[in-house]
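Pasting the structures here.
All of the numbers you see were taken from the coordinates with simple rules; none came from a lab. Computed from a prediction, not measured in an experiment: that's the story for all the values here. Cβ atoms are built from the backbone, for glycine too; each structure is taken alone.
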Structure P
Amino acid sequence: MLVRILVAVIVIGALGYGFLKAEPLLRGPAVTLVSPKDGERVPEGVVTVSGIASRAESLSVNGKVVLMREDGAFQTTLVLPRGSAILSVTATDRFGRTIMKQVTAFVP
């Protein structure tokens, strides 16, 4: 009886540990944009797009590949035309899953 309980505890512990290690892989990539905020006015037309990409293998801003630091932080500068511009940040993980965040910036 004691052996069965011990085996059950070990199996449950191993499964729990496996789930903890696999959970980030199961969740896929995530992007948090720090700048610009949605609807932000950019008087000069030059905007810095920055944020953090978690669990991502590659990152692009408006289709242009952007390098990330080891912690997932990224930053790039874009020159926008007058009017409204939609900025798209796309992150892809090593399994090909993607996530896209969009914000709108306005140049008067």
Structure Q
Amino acid sequence: MPIKLPEIIAKYVSASNKHDVKAILSCFAENATVRDEGQTLRGKKDIEGWISKTIEKYKFHVKPLGVKGTDQNPIVTVQISGTFPGSPIDLDYHFAIERNKIASLAIG
């Protein structure tokens, strides 16, 4: 059975798997935050740098495995594969959605 993701998260996953930096960035609110690998990024400029660096470094692919939580605060369990030790791994993506944009994303 396909997983029913909120529209903006489905767009984020699709753009991520295409490694389309501009399309990924368009999913985020102007003042969004991202927490990943022990750092917090704030705003689209920092997030764009994180997206580009992560694509280059890991050449990742995201496969959603499940979703729980609420429409505004979904937690999506994903399998991430790429060029990193231990690939693939399962991670939880904790989203906060406001006005159909990603306001925050915490990966872990």
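Who wins on relative contact order in percent (Cα under 8 Å, 6 or more apart) among P, Q, i.e. which is largest? Walk me through the intermediate numbers first.
Numbers: P: 29; Q: 26.
Looking at the calculated values, the largest one is P.
Please state which of the structures P, Q yields 16.1 when Kirkwood radius over Cα pairs in Å is computed from it. Intermediate values should be presented prior to the final figure.
Numbers: P: 16.1; Q: 13.8.
The correct label is P.
Could you tell me which structure in P, Q was used to calculate distance in nm of label points 7 Å out along Cα→Cβ at positions 14 and 86 as 3.1?
On the way: P: 5.0; Q: 3.1.
Attributed to the structure labelled Q.
Consider the structures P, Q: one of them gives -0.98 for log10 I(q)/I(0) by the Debye sum over Cα atoms at q = 0.29 Å⁻¹, for residues 30-69 alone as calculated from the coordinates. Say which. Present the calculation step by step, with values, prior to reporting the outcome.
Numbers: P: -1.13; Q: -0.98.
Traced to structure Q.
Identify the structure, out of P, Q, from whose coordinates distance in nm of label points 7 Å out along Cα→Cβ at positions 6 and 78 was calculated to give 1.4.
Details: P: 6.1; Q: 1.4.
It must be structure Q, since only it matches.
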